[in-house]
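Throughout, read-outs are computed from the coordinates displayed, never taken from laboratory work. What you are looking at is a predicted structure, and each value in this text was computed from that prediction instead of being measured. Cβ atoms are built from the backbone, for glycine too; each structure is taken alone.
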Structure 1
C-alpha cells in the first residue's frame with residue numbers, strides 16, 4: 001500500500017486531533033496533508049467509508065465522552081467545545097449516537113460507550129468483483145478541448161452530495177445539443193470533473209465532446225482545456241448510478257497500492273458506443289490522471 005497517501009491522510013488526521021476544540025476547515029485538514037481538498041476528501045472517503053466532515057464530527061463527539069467522565073465542565077460548555085450551537089442540539093446528537101442523554105451518561109460513568117463501527121459494504125464488494133476492471137489500462141492521452149454544458153455539484157465525498165439532482169439533467173439537456181457543434185467528434189462524450197476552486201467542496205462537471213476549432217462552439221457552452229496526461233482507465237460495467245463504487249475502488253484499493261500518484265488534473269468519464277444508460281450490459285470508463 002502506498003506510503004505517500006497513507007502519510008498524507010495521517011497528517012490530516014493528526015491535524016484534526018490537534019484542533020478538536022475548534023471549527024476545523026476541511027481545506028485546512030487537506031492542506032496539512034499536502035493534498036487539494038477534493039483529492040484529500042476523495043481519498044479519505046475511499047479509505048474510511050465516511051466523509052471527512054462526518055469523521056471530524058464523530059471525533060469531536062467522542063472527545064466529549066471523555067470530558068463528561070473526566071472533567072467537571074458544564075454540559076453546555078462541552079457542547080460548545082464539540083461544535084454545537086446549544087446544549088439541546090448536543091443532547092439530540094448524543095442521544096442519537098449513544099441512545100442516552102449526556103447527563104445520564106455522566107451519572108452512569110459508563111466508559112464503554114462507543115460510536116457505532118462502520119459495517120462492511122457487501123454491495124461494494126460484489127460491485128468490485130463483477131463490474132470493475134480491477135487492473136486499469138494505462139494510456140497516454142493527448143491534450144484536448146472539451147466543449148459542452150457545465151454545472152457545479154457536490155460529490156459523494158461531501159455531505160451535500162447532490163449528484164443525482166445535477167448530473168442526469170445536465171446530460172439530458174446536452175446530448176441533443178452536441179450535434180450543433182461544428183468540428184467536433186460526436187461519437188465519444190466526456191464528463192470532465194475537477195474542483196471548482198481551492199477550499200471548497202463544490203466540483204465542476206462539464207458534459208461535453210472534443211472539439212478541434214474553438215470558434216465553432218456556441219457562446220453559451222463551456223470549454224475545458226484537458227492537458228496531456230497519463231491516465232489509469234477503469235471500465236465500469238452496469239448502471240451509471242453505481243459509478244461512485246468504481247471511483248472508490250480506483251482511489252483506494254488501486255491507487256493506494258499502485259505506486260502512482262494522482263496529478264491533481266481533471267478526472268474523465270468516457271462514454272462511447274458501449275454505453276447504454278441503466279442497462280446491465282452498459283460499459284463506460286472512468287479515468288484518473290496519474291504520474292508515469
Structure 2
C-alpha cells in the first residue's frame with residue numbers, strides 16, 4: 001500500500017510570555033497524513049485572521065484532494081491523482097487569494113499576511129511546502145537537519161556572508177520576511193520532497209520556537225523525549241518560554257513508525273504462540 005506506515009502526531013500552540021494574543025494557527029489531519037502551520041502578521045487581529053484563513057483554506061483543499069491514508073488500493077479513483085507538490089502549491093495559492101480578497105473588503109485587515117508551512121506524508125516520502133520563515137526539521141538517527149530555508153532578509157544576508165549563522169538569533173532584522181501569504185498576487189511557494197524512514201521525527205515550527213532555541217537545544221529536547229511526541233512538544237514550548245517567549249510559539253511533531261502489516265506476527269509465529 002502507498003501509505004502503510006503508521007503516522008503519529010503531536011501539536012501545540014502557545015501565546016508566549018509577551019504577546020497579548022496568539023496569531024499562530026495549526027491544523028493536523030492524521031487521516032490524510034498532513035499538517036499545516038501558519039504564523040500571522042498584521043495590526044490588531046489581522047494576523048490571527050490571516051493565519052486562520054490560510055490554515056483552513058489549505059486544510060479543506062487537501063482533504064478534498066488527497067485520498068485518506070491506507071485506502072489508496074481499496075478505492076479506485078475516477079481520475080489520476082495529481083502530484084502532491086502541485087496540490088500543495090494550488091492550495092496555498094488559494095489561501096493567498098482568499099486573504100487578499102478579505103483584506104481588500106475590510107479596512108482593518110489591510111496589509112495582513114501569514115507565513116505557512118505544510119507537510120504531506122505518503123509513498124515513503126514527505127512533501128513540504130512553505131512561504132516565509134516557519135521551518136521544518138528532521139531528526140534521523142540522532143542527527144537534526146533543517147529542511148527548509150527561511151524566506152527572510154536575514155537569510156539573504158547570511159547567504160551573502162554579511163551575517164554569521166551563529167549570530168543570526170541576535171540580529172535586529174530577523175523577523176523581516178521576503179515572502180508571505182496574502183501580501184501580493186505574485187507569491188512563490190517553495191516545495192521539496194524528502195524520503196522518509198521508519199523512526200524519522202519531523203518538526204514544523206513558527207519562529208517563536210526557532211528564534212528562542214538553538215539548533216542544539218532543539219536536538220537535545222527531541223532526543224531526550226523521543227519516546228513521547230506529546231512530551232517533546234510540551235518541553236520545546238516550555239524551553240522557548242523559559243528563554244523569553246517573545247513571540248507566539250507553535251510546534252507540530254510527526255513521526256513515522258513501522259507499518260501495521262510489519263507489526264503483525266507471521267502465521268508461523270502465531271502458530272508457535274498457540275501451541276507453546
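One of 1, 2 was used to calculate helix-only ellipticity at 222 nm (-39500 (n - 2.57) for each DSSP H run of 4 or more, over all residues; to 500), giving -12000; which? Before the final figure, lay out each step's value.
Numbers: 1: -12000; 2: -10000.
Answer by label: 1.
Can you say which of 1, 2 returns 3.2 when distance in nm of label points 7 Å out along Cα→Cβ at positions 40 and 240 is computed?
Details: 1: 3.2; 2: 1.7.
Source structure: 1.
With relative contact order in percent (Cα under 8 Å, 6 or more apart) computed per structure, which member of 1, 2 shows the largest figure? Please report the intermediate quantities before stating the final value.
Working: 1: 20; 2: 27.
Top value of relative contact order in percent (Cα under 8 Å, 6 or more apart), among 1, 2, belongs to structure 2.
Out of 1, 2, which has the highest value for distance in nm of label points 7 Å out along Cα→Cβ at positions 64 and 208?
Details: 1: 4.5; 2: 3.0.
Once distance in nm of label points 7 Å out along Cα→Cβ at positions 64 and 208 is worked out for each structure, 1 has the highest.
Of the structures labelled 1, 2, one was used to calculate semi-axes √(5λ) of the Cα gyration tensor in Å, giving 34, 24, 16. Name it. Please report the intermediate quantities before stating the final value.
Numbers: 1: 42, 20, 18; 2: 34, 24, 16.
Label of the originating structure: 2.
Could you tell me which structure in 1, 2 was used to calculate Rg and Dmax of the Cα atoms in Å, for residues 88-231 alone as 23.1, 73? List each step's numbers first, then the result.
Numbers: 1: 23.1, 73; 2: 16.7, 50.
Among 1, 2, the structure yielding 23.1, 73 for Rg and Dmax of the Cα atoms in Å, for residues 88-231 alone is 1.
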